[in-house]
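Just below sit the structures, each encoded as C-alpha cells.
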Structure P
Amino acid sequence: MTTAPGPAMLPRRTITSYALGSVATGGFGTLPGLVLAYYLTDTLGVAAGLAGLVVTVPKLWDVVIDPFIGARSDASAARHGSRRAFLLTGAVTLPLLFAAVFATPRAFEGTSAAVWVVLAFVAAATAFSIFQVPYIALPAEIAPDYASRTRLLAPRIAVLALAILAFGAGGPLVRDAAGGGRGGYAVMGLVGGITIGLGMLAAWSGAPRRAQVASDRPVPVRAHARGQALRLGAAALREIPAFRRLLGAFLLQALATGAMLAGAQYVATYTLGDENAVTYLFVALVAPALLVMPVGTRVARRFGKKRSYVGASIVFAVAALSLVPMRWAPGGWVYASVALAGVAYAGMQLYPLAMLPDVVAVDARDRGEDRAGVLGGVWTAGETAGLALGPTLVLGMLALTGFVSKTADEAVTQPGSALTGIALAFSLLPAVLALLSLVPLSRYPLSADLVDHPAPQEVHP
C-alpha cells in the first residue's frame, strides 16, 4: 500500500486545534447523557416516562436540522473555501444555552420543569449542531488519504476521551461541591457550557481558511431549504452502501453507550449504594481508553480499520454482559468490567471516525460532487439520535419496572423490579445493541486499496 503524507505535513496548529474541538463533542455528549435523566427524575420530580420524552425530543430535532446545516456548510465552503463561520457561531451561542438546561427556575417542578428543560435543550442542541456538523466534515478536507486520516483522528479521540473523563467525573464533582440539588446543577451547567465553548473556539481558531486537500475538489451539492437538505441526506444513505452500513453500526453503538451513560448514575445510587460512585465508574470507563489509545493506530495499520472496529465491538459486548450479575452481587469487581468496556470504547470511537472520511473521499471521487457537509449532517444526526434514544430506552425500562421518581428533598425506596431494570439497562441492553451493530459492520466494503486507488465499480455495486 502506498504511504501518503500524514499529519506531519499538516500545520501542527491545525492538528492540535482540531483535536481540541473534541472538548465540545465530549462535553455535550457526556454531561447531559450522564446526568440529565437523573436530574429530571430525582431533582425535578419528572416522571420517568415524561423524562424519556424530554431527552428524546431535542435529538429528534437534530435529525431534522443536521442535514440542512451540513448542506449549508457545503455551500459556505464552496463560496469561501472554509466552514469557519459555522464553528464560530456554535462557539458563541452554546455556553449560555447549555447552562440554561440545568438552570430550571425553582418554581417549576414536574411537567413545567420538563417543558423548561426541553425548550432549553432544543436551543442548545441547535447551537451544538451548527458547530458539530461542519467539524465532522473537516477531516476529508485537511487529510489526504486512508492512513493519514487515522493519524489525524487519533489525537482527536485522545482529547475526546480526556473530555469524557473530565466532564463525566468532574461534572458530578462540581455539582456536589456547589451544594447539590438545583443550585449545584446550575453551577455545573454554567461551568460545563463555558468549557464546551472554549473547545469550540479552539477548533475555530485553527481551522483552515481554505481546504488544504487538492484545489480541484469536486463541486459541493447545494441545498437552500431544509426539505431539500433532508432529501440530499436520504439520497446519500440510499446511494452510498459504505456510508449506510458504517452509520448503522455507529448508531447502534451510540444507543449502547448512551444507555450506559444514562444508567451510570442510577447504578451508582441504587446498585452500588453511593451517588458519588458515578465518578469512579467514569474513571474506570475512560482511563483505560486513554491508556490504549496510542495503540489504536498501530492496530489499525496491522489489521485494517474494519477488523479493528469489529474486535473492539465484540470486546465491548462481552464486558457489558459480564455486568449482568451486579444486581445480585454488587461490588468492586464492577469497576473491572467497566474498565474492559473502556478499552473497547476507545476503538469504538477511533475507528468509525477514521473510516467516515474514507467514505466521504471515495464518494466525492466517484461522483464528482463534494457531499462532506451533507454526510457529516446525517452522521451527526444519527449519532445524536442514538445518544438520545439510549437514555430513552433506559427511562423506558425504568418506567416499565416501576421506578419511583422524586424531588431532591424526598426519600424513596425503589421496588426490586426497578433495581433489576437499572442493572439490565446498564449491562444486557448495551451488550445486545453492540452485537447487533456487527450485522451492518460486517458488510462495510471499503479497504485501504479501494480508498487510495480508484475502483468505483467495487465501491458502489
Structure Q
Amino acid sequence: MADGPDHRAGPGAPPGGERNRWSLVVAAGLAVFMASIDMSIVNVALPAIEHDLGISTSLTEWVVLAYLLPLAGLALPSGRWLDTVGRRPALVFSLTGFALASVAAGLAPSLAWLVGARLVQGTFGALLFSLVPALATTAVRPQARGRAMGVITTLGPLGLISGPGLGGLIVDTMGWPWIFFVNVPVSVLVMAVGLRTLPAGAPLHAPDRRWFAEALLLSAAVAALLLALSFTASGGPAWMLLVLITVPLLIAWGRMPSSNGIRDLFRTPGEAGPHIALTSAATAIGTVFFITPYFMQRELGESLSAAGVTILLFPAGMALMGPVGGFLGDLWGAKRTALLGAAIFTLGLALLLPMDGSWTLGDMAWRLFLAGCGNGLFNAPNMAMAMTHAPPPLLATTGSSTSLARTMGFALGPALATLVWAASSYQHSGMRAAVTVATVLSALSVVALLRMRLPGKQPSDVRPAERKPV
C-alpha cells in the first residue's frame, strides 16, 4: 500500500509525507498508565488511610469505588463529547483536572474530602481513557498503528496490575498522600509533549443538557452494577439482584438520541468482534487474578508474598509480548495476530484447569506466563482493529467504548469467580470451576474474532509484500 494519506485515519492523522509522532504515542501511554494505576494503587494504602483519617474498615471501600464509578459511568458520554472538540485542548483540560484532583486527594483531611476528590479524579480519568486511543491512532500512519497500540495496550494493563506493588513502596517510603502526588509530574510531562506535537484544533465547549442526562443515566446504571459486584464479593450472591436496576436505566438511555453514536459504531463492520473479544478476555483475566492467589495459598500452602510474585509472571508475559503483538499486527495482519494471541491465552488458561494440589509454584508460573504472553500478543492488534475500523468522527467514542469494555470486564471477573466458587461452598472444585469459566470466556474471544466481518482490506491486514515499509 502506498504511503499517501489515508482518509480512514481520521482528523489529525499524519499524512503520508509526515513522520510518525512516537513521542506523542509514548506520552499517551504514560497517561493511560497513570490513570490505570490509580484504579489499583490505592488498595494497598487503605489501612494507612483508615488509620490517618480515623474511619472504619467498611468505609474504605468507597475510596476505591469513588474512582471506578465515574471511570465507567462517564466512559461513553466523555467519548461522544471528545469527538466534538480539539485534541490538544481536550488533553490539557483532562490532565489539568486529573492533576488537581490528585493533589486534592493527597491533601484530604477527611473521608468525605477524599471520596469527593476521587470522584473528580475518576471523571477526568474517564476523559483520558477515551482520548488516549484517539491520540495514538492519529499520531502515526496506518501502517504503524499496531505498534502504537502495542505501547498503549501494554502500559494500561501494566499500570493496573503493578499498582499494588508500586503503591506499597510509595506508602512505606513517603506516605499514602504520595500515591496521588506522583500524578502531577507525569501529567505535566504528558501535557508538554501534547502542546508541542498537537495542532490547536477546535476549542472546548460545554456539553449540552442531553449530555448531562445521558451521563446521569449511565452513571446510575454503572453504580448499580459496580455496587452489586463489589458487595457480592463480601456479602454473598443476593447482592447481584442490584443488577436488575440497570435494565430500565439502560433502556431509557437507548431511547435517547445521544445513544445513536454507539449504535452506529457497532453497526460498523469490524467493530463488534474486537469489543466482544476484549470484554471476554478482560473478564477472564479478572476471574483468574481473583481465584489463583486463593489456590496457591489454600491448596498449595504458599505464602502471600510467594503467590504475589508468581502472579507477576502474567504481566511479565504481557509486557514481553505486547510490543511484539503490535509489530506482528503491522507486519502480518491485525486479525491473524489477535487470533493467535487469543488462542495462546486460551491455551494457557486451559492448562491451569487441573488445579492440582500437588503442583509447585513453578507449575503455576509457566502456565500464567504463557497466558500472559498470549494476552499481550492479543491486545495491540485487537485494539488496532477497533480504532482502524471506526468511522473518523467516532474515534474518541471508540476509545471510550473499548475502555468501558475493559473496565467492566476487570470488575465483573472477581464477582463471577466468587459466585462460581460459592456454589461449591468454597471448595477446591469451585476454584477449578471458576478457571473453567475463565477459559470458556477466553475461547469466546477466539470465536468473536473468527466470526467478525471486516469492512474490506485494511492497512493492518495487508500482507507485507503489498505495501511499502514505514
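Bear in mind that the values in this text are calculations on the coordinates, not laboratory data. If you're wondering where the values come from, they're calculated on a predicted model, not measured in any experiment. Cβ atoms are built from the backbone, for glycine too; each structure is taken alone.
Tell me which of P, Q gives 19.6 when you compute Kirkwood radius over Cα pairs in Å, for residues 127-278 alone.
Details: P: 19.0; Q: 19.6.
Derived from Q, not from the others.
Here distance in nm of label points 7 Å out along Cα→Cβ at positions 135 and 287 has been calculated and equals 2.6, so which of P, Q was it run on? Numbers along the way, then the final one.
Details: P: 2.6; Q: 3.4.
The read-out comes from structure P.
Among P, Q, considering only distance in nm of label points 7 Å out along Cα→Cβ at positions 47 and 311, which has the greatest calculated value? Walk me through the numbers on the way to the answer.
On the way: P: 4.9; Q: 1.6.
Once distance in nm of label points 7 Å out along Cα→Cβ at positions 47 and 311 is worked out for each structure, P has the highest.
Of the structures labelled P, Q, which one yields 1.2 when distance in nm of label points 7 Å out along Cα→Cβ at positions 39 and 103 is computed from its coordinates? All intermediate terms of the calculation are to be shown ahead of the outcome.
Working: P: 1.2; Q: 2.7.
It must be structure P, since only it matches.
Of the structures P, Q, report the one carrying the highest value of distance in nm of label points 7 Å out along Cα→Cβ at positions 95 and 319. Mind showing how you got there, number by number?
On the way: P: 3.4; Q: 2.4.
Top value of distance in nm of label points 7 Å out along Cα→Cβ at positions 95 and 319 goes to structure P.
Determine which structure produced the value 2.7 for distance in nm of label points 7 Å out along Cα→Cβ at positions 327 and 343, calculated from the coordinates; the candidates are P, Q. The partial results should precede the final answer.
Numbers: P: 2.7; Q: 2.1.
Of the options listed, only P reproduces it.
Using the calculated result -26500 for helix-only ellipticity at 222 nm (-39500 (n - 2.57) for each DSSP H run of 4 or more, over all residues; to 500), pick out the matching structure from P, Q.
It must be structure P, since only it matches.
Among the shown structures P, Q, from which was the value 29 of relative contact order in percent (Cα under 8 Å, 6 or more apart) calculated? Walk me through the intermediate numbers first.
Details: P: 29; Q: 24.
Of the structures listed, the value fits P.
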